[in-house]
Every structure is written in C-alpha cells, then in structure tokens.
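Presented below are the structures under discussion, each in the form of structure tokens.
What follows is calculated from the coordinates using simple rules that are stated; it is not laboratory data. Note that the structure is a prediction, hence the values are computed from the model and not measured. Cβ atoms are built from the backbone, for glycine too; each structure is taken alone.
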Structure I
C-alpha cells in the first residue's frame, strides 16, 4: 500500500498526464468530428470546445505531434461521435460524463462524476 504522500504524488502525475495528453487528443478528435460530420466552421468549433481557431485548423490539417497522434488513436471514435453531439446540443452533464468515461477507458482513473 502506498503512503499518503506517495498517493498524492501518483494522483498529481495522473492528473498531469490526463491534462497534457488525453484532453488535447479528445479536443483534436472532437474538432475533426464536428468539422467532418456536423459541417461546423472552425470558429464555431473553437467557441464550443474552448480553444483557438488556429488550434482547430492545425488539428483538421494534421499538424500536430506524434505523441498527440498516438493518444488520438487510443480514443474511441464512437465515444467521440457521441461527445461531439452532446457538446453541439449543449448537454453538458452527458458530455462531462462521457469525458470521464473516456478518461477511465484510457487511464483506468475514476473521477468524481459517475455514470
């Protein structure tokens, strides 16, 4: 069993990995889904997911790192399609739960929002 201090370090490392690796991959895939299958403009997508139009442009045009490409490949297309629809319709609770599910799928880490 880990000591309390070590558990806190583990949680911080997992949180950092999720924020730096998984969430950008989710934003990347959601951006592509919204552009390709929902015919939204880059500006509309940027406004919905809270990143710049320039970032959306890079994602759609494939200009991102190998590490991000790897993380993108790990995220389920089906879950991303559902997440994109939930964001577009404004269903924030379902979208939050879906993101937690994606996180759990990839890192086996639970969050405070339950399905």
Structure II
C-alpha cells in the first residue's frame, strides 16, 4: 500500500522541517512494514512537501502511526503547518520501471 501525505509549512519553518526529517528518516524507513520512503518537494510552491511511502499493508501503516517514531515527528512539525496536512492511501495496480536494457513491469490484484 502506498501513502502520500501533503505538508504545507509556514515559510520560516521549511528548513526546520527538512532538518527534522533528515534526523528521523532512517528510523521511519526502518520501521517494520515500511518498504520505502521518499520526500518530494513541490515544483511550484517551495513551502509544500510530500512524503511518499510504501507499506506492507494497512496494519503496518497504522502501527507506525501509533508509534513513538511517528508521534515524535508529528508533534514537532504540526505547529509549523500553514494548512492542515492531507493524506491518501492507495493500493497499487501497476508499476513499471525503465531500467537500462529492460523494462520491468508488475501488475497487482489481477
């Protein structure tokens, strides 16, 4: 399952968020059930970031959301938001990668 979270910060807190994320990213991606984590920066708004994570299942994501790892980061960054965070959970249907020399594809739930 994939999870995308949109975070918009007050301009004066963007660098603080990046530092906080950098300090904790290894603990997040190392959490049981987390397969990957990406931090993306909006191409048009410098105060908007997205986390893109892949989880074993919804239960693993919920365990993470109830963990000290998540709670310590969330309680720190939440006051820095300029608007409420938005989150979406999705199940994959198709993934493709263009790797030099071959294209890898995977369909889910067919």
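Overview of values
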quantity	calculated
Which entry (I, II) yields the derived value 128 for volume of the Cα convex hull per residue in Å³	II
Relative contact order in percent (Cα under 8 Å, 6 or more apart) - structure with the largest value, from I, II	II
Structure (I, II) behind the derived value -22500 of helix-only ellipticity at 222 nm (-39500 (n - 2.57) for each DSSP H run of 4 or more, over all residues; to 500)	I
Comparison of I, II - label where mean count of other Cβ atoms within 10 Å over residues 76-83 is highest	I
